[in-house]
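K.L.:
Alright, structures below, take your time with them.
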Structure 1
Amino acid sequence: MRAGLPSASLVWFRQDLRLHDNPALAAAVRRGGPVIPVFVWAPEEERPWAPGRASRWWLARSLAALDAELRQRGSRLIVRRGPTVKALLRLACECGADTVIWNRRYEPAAVARDERVKAAMASETFNSALLFEPGQILNGSGRPFQVFSAFWRACQAMPEPAKPERAPARIPAPSRWPTSETAIDNSTAIEGWQPGEAGARVRLRRFLKRAGASYAVDRDRPDLEGTSRLSPHLHFGEIGPRQVWHAVGANESYRRELAWREFAYHLLFHFPQTPDEPFRTRRSEGPRQLDPRSLRLWQTGRTGYPIVDAGMRELIETGWMHNRVRMLAASFLVKDLLIGWEEGAAWFWDRLVDADLANNTLNWQWVAGCGADANPWFRIFNPVVQGEKFDPLGDYVRRWLPRLASLPSEWIHQPWAAPASVLSAAGVRLGRNYPRPVVDHRAAAERARAAVGRVSL
């Protein structure tokens with residue numbers, strides 16, 4: 001390279017698979033030299049929380065979408081296999097790059113890996129994943145918040161998050177592109193999603209047009225299109241939280257949900273042991289047992305409780321589940337079946353397209369009563385009452401459990417209580433084409449409360 005010309009830069013993409021509001025990419029373009037976008041596939045470095053099958057499906061398609069976006073701006077994505085440090089050093093040598101630039105991650109394995117990269121080569125890092133960095137939101141004692149309401153008030157007292165930046169029109173290319181690899185082999189088939197930055201923008205516009213104004217009311221209704229379904233796009237960084245924050249404007253209910261996501265990341269950063277250990281002592285978590293048969297019935301949507309089974313079927317078929325139903329399914333596993341939250345967290349991790357270590361951990365521990373700002377153990381969701389309240393006509397259940405589609409709304413959330421003539425007319429044969437309840441909810445709830453009382457003595 002001739003004297004006076006800027007050296008090349010590596011832009012290391014991870015969970016920031018977008019061109020708009022991408023501080024690392026913008027910084028590399030401002031340097032003026034060639035920019036080499038790179039993604040390193042090294043799942044072994046993230047064990048035991050390497051991407052699950054649904055995440056791998058999404059990631060492979062999101063990387064293809066990112067490459068297409070880059071090519072429209074005169075660039076392309078280089079994919080290499082890990083180990084990460086070795087892959088980045090080799091690529092820098094091939095391209096004459098003198099620095100690697102990336103946007104920070106906050107999971108324990110990612111933080112440790114970032115430190116190894118910093119020690120090996122010149123680097124520059126930015127925040128693109130959060131509205132506020134973990135060190136910015138602390139209580140009066142300089143400690144991390146452990147209660148969401150106080151955390152949210154602190155966020156509201158902060159200056160408004162910066163407005164998002166536009167994507168660069170052109171990205172300087174090297175005179176010769178290095179080779180790229182096909183890194184992710186995944187044969188999972190999931191329908192109904194458009195991974196990538198363009199898909200994220202479509203999803204956001206659709207939400208703002210159809211459900212944004214009614215979000216506070218409709219977000220708990222799985223039978224309605226009342227949520228944004230942006231969670232996988234946010235997880236993979238195909239859209240950033242600043243973009244969503246400013247797009248929803250004065251919609252405080254949705255901004256509060258963004259803050260809950262933020263709360264999860266701050267807790268994970270400050271308490272990195274929580275994916276594998278309860279935030280609070282096991283004494284507050286309640287009793288547990290592991291019945292493989294009951295676990296399998298829950299995983300496959302055959303508990304006999306329609307709202308729970310519909311959610312698990314939605315998860316199997318789409319890689320996603322409505323948030324209210326996630327809470328119901330999690331409560332049923334942990335409190336009706338007394339199976340540890342770790343089993344549920346691991347299943348969701350493998351099956352969700354929005355599997356996110358921070359949020360998966362916080363939400364499962366919240367339900368189990370052992371997390372920060374946790375739901376108390378004695379609060380046990382009744383799947384029949386919840387189904388009747390949030391899926392009043394049974395449309396959600398009918399969509400995912402077609403065997404029950406002909407049941408009247410009066411019985412669709414408790415088919416075992418329906419008269420035999422109603423079941424016969426609807427073509428429902430309990431124990432044959434739809435299971436009987438794996439447990440009696442009332443008895444299971446009493447058992448759970450009695451057991452946790454003994455544990456807490």
Structure 2
Amino acid sequence: MRIRNAHQPLLVLGLVAAIFASASYAQDGVGAKVDDYVKAEMQKERVPGISLAVIKDGQIILAKGYGFANVELQVPARPETIYQSGSVGKQFTAMAIMMLVEEGKIGLDDKISKYFTDAPEAWKDITIRRLLTHTSGTTDYPRDFDFRRDYTEDELLKRAEAIPLAFQPGEKWSYSNLGYVTLGILIHKVSGKFYGDFLQERIFKPLGMTTARIISEADIVPNRAAGYRLVKSELKNQEWVSPSLNTTADGALYLTVYDMAKWDAALYTEKLVKKATLDQIWTKVTLNNGKTSDYGFGWSLTDVGGHKLIEHGGAWQGFRSHIARYVDDRLTVVVFANLIGARTEKIAHDVAAIYNPALTPPAAKAIEDKEPQVTAMMRDFLRRGSEGKLEAGLFTADFAERIMSHAGDIKDFLEPLGEMKSIELMERSEEEALRSYRYRVSYKNAILTCSLLLTKESKIAGAGLRPE
């Protein structure tokens with residue numbers, strides 16, 4: 001995901017009251033359940049505003065806003081409310097790349113040095129496919145990256161090229177925002193058009209996505225939501241980044257749920273690319289060792305009880321987003337929220353299960369914990385993270401560079417969750433001298449799935465946090 005996040009009684013009352021905007025469905029029993037559920041989640045998580053859409057067979061059966069798009073002005077959230085996409089925007093970057101592939105202008109297995117002739121030697125084996133699937137070895141924004149500075153595309157590319165690869169291309173999967181920044185620069189180089197203009201001309205306009213566009217602080221954008229974060233349980237405005245960093249291809253779009261409904265409908269057709277191309281987008285990536293990872297081109301690929309699920313989330317500047325496409329059921333849920341800590345993924349999954357109980361994920365069971373010292377390390381990592389006291393010495397050098405740059409985001413995410421109630425080991429595995437652990441961690445205000453990857457020396461080589 002692309003991340004950069006005493007509650008006032010009047011605000012709480014406003015959220016409980018949850019001003020509703022126009023809906024596109026009759027208030028039946030299912031709709032009432034969705035309303036009750038969303039209001040309860042917003043109150044629990046202190047989310048100012050949410051816009052939500054449910055799409056069945058390419059048609060909207062629910063489009064609704066809850067709470068406030070702007071707290072200061074008390075503007076209600078509506079289906080027309082515009083949110084920042086975060087990494088939900090990566091699926092559009094991937095589509096643009098595949099359009100160029102279909103036109104024969106680039107090849108998935110082309111080395112990117114074919115297009116960036118000054119690329120460093122370390123990049124010689126990076127292909128376009130590897131960038132699309134987060135298996136290139138490129139990293140996230142480094143700890144010393146200046147988000148307040150305006151960069152040109154050339155400067156961003158040189159910055160990315162100067163960072164050592166975390167691993168050799170194809171060795172493993174590791175999320176890389178800079179990989180998608182590089183893809184956006186590639187689109188410009190090959191097509192002759194800024195990636196945002198390419199999306200506008202080739203995707204947004206043809207599909208009638210009339211409010212989809214690149215982020216702009218300067219332009220007057222009707223229905224634009226304000227983004228928020230919780231700092232010591234107090235609502236604060238989103239942090240500021242430079243205008244140029246809100247135009248990159250790793251997730252810098254303005255979108256509404258109506259835009260996403262049109263996008264979802266088009267993905268069942270060949271309006272943009274051929275079916276064979278879509279199938280490539282939704283094929284799990286194969287690593288060098290022959291194993292697969294649950295990611296395609298800008299989409300996560302899993303299933304729920306045998307029902308295929310194609311989805312992606314995003315987080316950026318006080319916003320959180322998620323689209324979950326249950327393609328076997330032709331059911332899609334889109335959730336946009338204007339709080340960086342909102343659990344939009346959970347909301348999307350739970351709303352889908354309200355419409356179709358068969359989409360309810362099976363409850364996972366804890367396993368015997370034979371390594372309490374590792375569980376204690378997980379607990380300590382979460383405590384330090386919530387207090388903003390992570391130390392680079394806990395991690396491998398490669399992972400320290402990535403995670404320490406997001407220490408503030410981790411603190412903002414964990415701090416509002418309240419007291420930790422329990423921690424349970426759900427899964428353990430070992431491969432290539434790395435031990436992998438997955439925990440269910442219950443807090444006062446949320447339940448998280450937390451993962452830890454350890455070396456033989458018990459250095460943390462990877463970690464993940466996501467709401468259940």
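K.L.:
With helix-only ellipticity at 222 nm (-39500 (n - 2.57) for each DSSP H run of 4 or more, over all residues; to 500) derived from the coordinates and found to be -8500, which of 1, 2 does the value describe?
P.N.:
2
K.L.:
Assign the value 1.00, calculated as FRET efficiency 1/(1 + (r/R0)^6) of positions 305 and 433 (r between Cβ atoms, R0 = 41 Å, to 0.05), to the correct structure from 1, 2.
P.N.:
It traces back to 1.
K.L.:
By the measure Kirkwood radius over Cα pairs in Å, for residues 97-136 alone, tell me the structure among 1, 2 with the highest figure.
P.N.:
Result for Kirkwood radius over Cα pairs in Å, for residues 97-136 alone over 1, 2: largest is 1.
K.L.:
Let me ask something additional. Work out mean projected area of the Cα convex hull in nm² for each of structures 1, 2, then name the structure with the largest result.
P.N.:
Evaluating mean projected area of the Cα convex hull in nm² on every structure, the highest lands on 1.
K.L.:
Also, I was wondering about something else. Out of 1, 2, choose the structure whose coordinates give mean count of other Cβ atoms within 10 Å over residues 33-40 equal to 16.6 when calculated.
P.N.:
Derived from 2, not from the others.
K.L.:
Right, something else. Check the numbers for FRET efficiency 1/(1 + (r/R0)^6) of positions 65 and 449 (r between Cβ atoms, R0 = 41 Å, to 0.05) across 1, 2 and tell me which is largest. Please report the intermediate quantities before stating the final value.
P.N.:
Numbers: 1: 0.25; 2: 0.90.
Ranking 1, 2 on FRET efficiency 1/(1 + (r/R0)^6) of positions 65 and 449 (r between Cβ atoms, R0 = 41 Å, to 0.05), first place is 2.
FYI, it's all coordinate maths here, none of it is from the lab. Here the structure is a predicted model, which means the values were calculated and not measured. Cβ atoms are built from the backbone, for glycine too; each structure is taken alone.
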